[in-house]
Structure I
Amino acid sequence: MDEAEKLSFEADWYDNQLEWIATIHQMHGEPVFWDIIAAMAPPFPRGEEGPKEKLAAHNLAAFQPTRIQKLLKQDAMIREELERQVQLAREEDRKDYLQWKAANDFAHDILDGNRTAYLRVLEEMAPLQELAMLGSGLEFSVRSSSEVEVELDVNSQQVIPREAKVRTEGGVASLELSAPERNDLELDYICGSVLRIAGELFALLPLDTVVVQARDTKMNGKTGQEEYLTVLSIRIDRKFIAGHHTGRERSLEVLTHCPHRIAYDPGTGFEPVDELL
């Protein structure tokens, strides 16, 4: 890759990152209907032959060797193979039943509010991999069967670009972003991520409430030292998410409808806030 291609790639990356930050709150995965999974009937009644074994057994019972097969002494070999197919089909039916039972039991655990099952969903389904890929970290805490708390490690130093990549007639120019510009991007990113987190969790689990504590490393104006601080604390209810279509409304405007704490100035950025309990 030559220098021009490298700069063009960086410009595309920058544009995509800005678009992603602006629209992150509009995206979420498909919902999981645990009640439907829990209500699914087994593939066959326990203790009875499964459908695959029945078919294989029917093929075995219906086998009538031809004269040629008898003459070539192939009938015993064919019958042996059909018997083997019955055994294989029985094993496949057993696996199908165990797979159904595991899914059914797990769905009931979710509907019963089992905390271990909740955490397994969040760990194995990994609904927020995009945030992790950008550098933000996530920790989940199941407060109750109806409420999960999420700690979002914003990591703005890695996620928010420091330079704008602008295409010109001569190529691509790198322009340092001002503090207010970076602060505005961080505001959009944090607020959008919070809405995305809530939407994903409501899609995956039968929760009523998601509490998000967004934290970042910031310079403490009082001490002059960098500290890991809470910059946004918010409580989001399922009813709000279900009844509010964000569209292209800025995520900050959406969040003002929820109980939250934030201290933000366009010039200086975020100040620490106390967490909602």
Structure II
Amino acid sequence: MLTKVLIFAIFAMSLDLLVGYTGLLSLGHAAFLGVAGYTAGILMIRYGIESFWLVMPLGILAAGIAAAIIGYIALRVSGVYFLLVTLAFGQLLSVAAVKWRAMTGGTDGLVGIACPDLGLPGFTWTTSSFYYLVFLAFVICFFLLSKITNSSFGQALVGIRENEPRMQCLGYNTWAHKFVAFILAGLFAGVAGVLFASFYGIMVPSHLGLMTSASVMLMVIIGGAGTLFGPVIGAGFIVVLERFVSDYVPERWPLILGCVFIICVMFMRGGFGIYLSRFWKGMRVRLWKC
């Protein structure tokens, strides 16, 4: 379960770069996870390319290209229209995965995706070794996102979120900043996508659709948008809750997810991350006084 939490944590952190730092609400973010996952699966199953050093970069690159194309179009509009355009692209790619049966397996999905070969003599994948790979990927992604969000570029994104017209008056090309942020979010989602495909061993069209996008959006909101630890907490909460629900009433999961979303929006707008941040600041003050 911890492996799954870390994969979704990477996915949620990538969306948080858009939602929390740039102020762009996207309901098509699962498209990038799906594009990377399908790319990895197609390379391994259809073309016999099993090298980790090829599959991972190509999966991430495919997600980045998809993000560049979608972002170039979606960022021409704003607000609810941006939300609808990203949703439409996510659904479009989901339908494309159904129709392109020769490559994607259609509604049956792309089955039998294995962990890419690291090329190390005598090395074989186990549950624990794959966990360490995912953990390493999580640490690298967290570090890179931390550097990005704390850089001048990251601070400019926050400025755009708070007051875009003012940033334009200061001479910032806000469209270019949002476009780069959109591509970066797609690239990090691509990392999660390749790991996701290897972890589950299958990719199906629904992985690109609204339900997956809504789930990761909820992870960001529950944990606290605009923080890196928040999406990690949100990912852990949703994954554990889904595991618990699937053991008893799996068919009710969408209903429960919707109820959790409503509760969080109404009563926990800052998410768990805000409360943890306040707690940590309080502890630092007490320790400083001591």
Structure III
Amino acid sequence: MFYKNFLKINFPYIYFGLFFTILLINLYQLGGEFISSFFSNGSYNFYLPYINALSQIGFILVPVIIISNYNPLGRQELLRLKFHLDTKDLVIALLGLFGFELIATSWAVIKQAIIPEFFKKDYIELIRKPEELYLKLLGGQNIIDAIRALIIGAIIPAISEELLFRGLLQRSLEEKLKPSIAITLSGVIFSVIHFIPTNIVPLFIIGIFLGLVAYVTKSIMLPIILHFLNNAISIIGIYLIKQEETSVTNINQETIIFAIVFLFLGLGLIALSCIRLYKNHKINLHSNIQ
């Protein structure tokens, strides 16, 4: 008992969380490339979605579950494996998610408006490759393709990424850092590892929001649901909206004003959602005593 208490107090939680998060992200990238090397150019595009799914499960989800057993907090506490869902929390969190969708939509307009003229060609190239990759991964022509896309692009990432970032990483950081710092740091890492520089702002915002939801509810269930819904909305958009060639269009002043209004409205809704969750659970974000 003494040894367990000593280990729990003196365990290097911060290094544990950061090291294994970075390790698993690199394993996911390298593992995916390794699996891809077994396929010819002709079959690669067909198998790409399945390679991605296998990589997420094999190099993120399964290792997180195994590694969590070596943290003194234990798997259930570290990964927040509490599956009770409060209806009030769900409604409040969905309000915040709606706010984020407003932010993501407005950011798509604002980021084009602030691009300098000399950088537009480079910007198009910067966003073209991720868009092409997402279409290869999640695009399709029928309902079967859409269901496959939801499984590969929404269900699997929601579970694996939340267990990694809001579980293993953030929960480890919370043991030694103030919750506000732990949430912010995990949000920064979450936004950076997606390797989409033009979307780092909305990725950071959703990372912070999901981190706060996880901390306040002490459960991974609601962050997984929100993550799934956010990804599902994007995937459904791929199937409902005809994809056009990537370009930077001239945006009139009225559109920019509306985008800014929606941006602040979205931020307001997220702030309101966080405040309501905070009051609902009477949580202190400035103390690491839970």
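Distance in nm of label points 7 Å out along Cα→Cβ at positions 80 and 208 computed as 2.8: which structure among I, II, III? Walk me through the intermediate numbers first.
On the way: I: 6.6; II: 2.8; III: 1.7.
Source structure: II.
Using the calculated result 14, 38, 32, 13, 2 for P(r) over Cα pairs in 10 Å bins from 0, in percent, for residues 144-231 alone, pick out the matching structure from I, II, III. Derived from the structure labelled II. To test your reading of the models, identify which of I, II, III gives 9.7 for mean projected area of the Cα convex hull in nm², for residues 56-135 alone when calculated. Computed on structure I. Each of I, II, III could give volume of the Cα convex hull per residue in Å³, for residues 24-183 alone, but the derived value 129 comes from II. Computing distance in nm of label points 7 Å out along Cα→Cβ at positions 8 and 200 across structures I, II, III gives 3.9 for structure III.
Structures I, II, III were compared on relative contact order in percent (Cα under 8 Å, 6 or more apart), and the highest value belongs to II.
No value in this document is a laboratory result; all are computed from the given coordinates. All values reported here derive from a predicted model rather than from experimental measurement. Cβ atoms are built from the backbone, for glycine too; each structure is taken alone.
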